[in-house]
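Scrolling down, you'll hit the structures one after another.
Nothing in this text is a laboratory measurement; each read-out follows from the coordinates by a stated rule. A quick note: this is a predicted structure, and the numbers were derived from the prediction, not measured. Cβ atoms are built from the backbone, for glycine too; each structure is taken alone.
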Structure 1
């Protein structure tokens, strides 16, 4: 009996050493936006990926700007973000190996329920907010949504002055920004998926939607393996290639909250 215990112990130690040698092969790091994580989509996809390939995906849930900086520093093998100009710049500067447009939804401008104005266009509604000094809550966190918001202000030719009381930059994620907007009955820009999944919005409603500038494309990028010699390049490639399959297409298109589809697969 004693010998059997020793043999069992040695076998456990042996397999532990084997597993330590395979740590790199068993894990990849994905830097992504808060919307894909907070809605639960990434949990679903990454569980399916692990069941299929036995590779765990560690998610860094960040704003797009911070996610891109994280990848540039060699701290993530995969990027899943939603600001195309920044993604193209990332690729052109040699930080990424391949990029695919993988899914989309859109942005909505939300505001207080007593807003009775017609939304003729996003620009018109933002001009109305600015001219009347209605409270606007900005994420102010260099996320994809924040960058989109700044693009929308640029379309109006309005120069944002953060010192003005009507413009509140909170430096928070989408959920927290919506919470503040709801409490203060202010306006903000949100991706539709987070808006749908968000529960504490009794003072808010959509005031502007379905205009072309509000289109929200997500891109997935394989980060250049030269940035970090310890990258799990093979695992990252499996993840990227898996995202191009019908299995992922069906998972994304069938993912819903409150009966509504949050993301729409459009691999290209």
Structure 2
């Protein structure tokens, strides 16, 4: 399953905003070591380097395509690594993960380990999409369960939401002895262009489905999904309205 940085970046302004809403709640003054887990193309990680110029700033991502795109970003050390197996070094004082951990099964167990490892003065800041029950994702699953897709996509389509409730993330941070600042926000994006919600999910949730199909089958799947999405998200005179819920969790060790 390969990432396409260009496709993902088509809605950069909308995708980037939660990162800044998340990191604005981190009050670290001069951390020694900062890590962005699931850094993608690296342009957002660069803002962490600019904010803390004396810190060692790292960006890790499981996608070789994304890390290759990030290679030209100055001031950050990038590497390919799996978030599920990554463990922070002793001097890591800020951990950021924006819109990445929804891909990691049982990621709240991972968060508990990361939170428990933080030294005094350390911060953990995480944002995950909470749109599993939105039409954009419900319709993908519905089409995938029809024939002829059901057998081929049975192991690809998730039946349960990997993202927990805000209360569950607060519980993780508090259990690790951190102060917890947890909230959720639904952004109402105004998207432009033809079938913009389809183009949005092409860059994220639709990727594993299309990767499991032949090019011909993928084209037919997209054709069917397009019809459904057009009805769920009709274009208006000012664009297509696309509500998108996200869950934020920031923890601090006093």
Ranked by relative contact order in percent (Cα under 8 Å, 6 or more apart), the structure on top of 1, 2 with the greatest value is 1
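Once distance in nm of label points 7 Å out along Cα→Cβ at positions 60 and 124 is calculated for every structure in 1, 2, which label goes with the largest value?
1
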When percent of Cα pairs over 35 Å apart is calculated, the result is 26; to which of the structures 1, 2 does this value belong? 1
Of structures 1, 2, which gives 1.4 when distance in nm of label points 7 Å out along Cα→Cβ at positions 68 and 84 is computed from the coordinates? 1
The value -12500 for helix-only ellipticity at 222 nm (-39500 (n - 2.57) for each DSSP H run of 4 or more, over all residues; to 500) was derived from one model only; which of 1, 2 is it? 1
Of the structures labelled 1, 2, one was used to calculate FRET efficiency 1/(1 + (r/R0)^6) of positions 44 and 220 (r between Cβ atoms, R0 = 25 Å, to 0.05), giving 0.95. Name it. 1
The highest value of distance in nm of label points 7 Å out along Cα→Cβ at positions 116 and 148 among the shown structures 1, 2 is in 2
When distance in nm of label points 7 Å out along Cα→Cβ at positions 52 and 228 is computed for each of 1, 2, the largest belongs to: 2
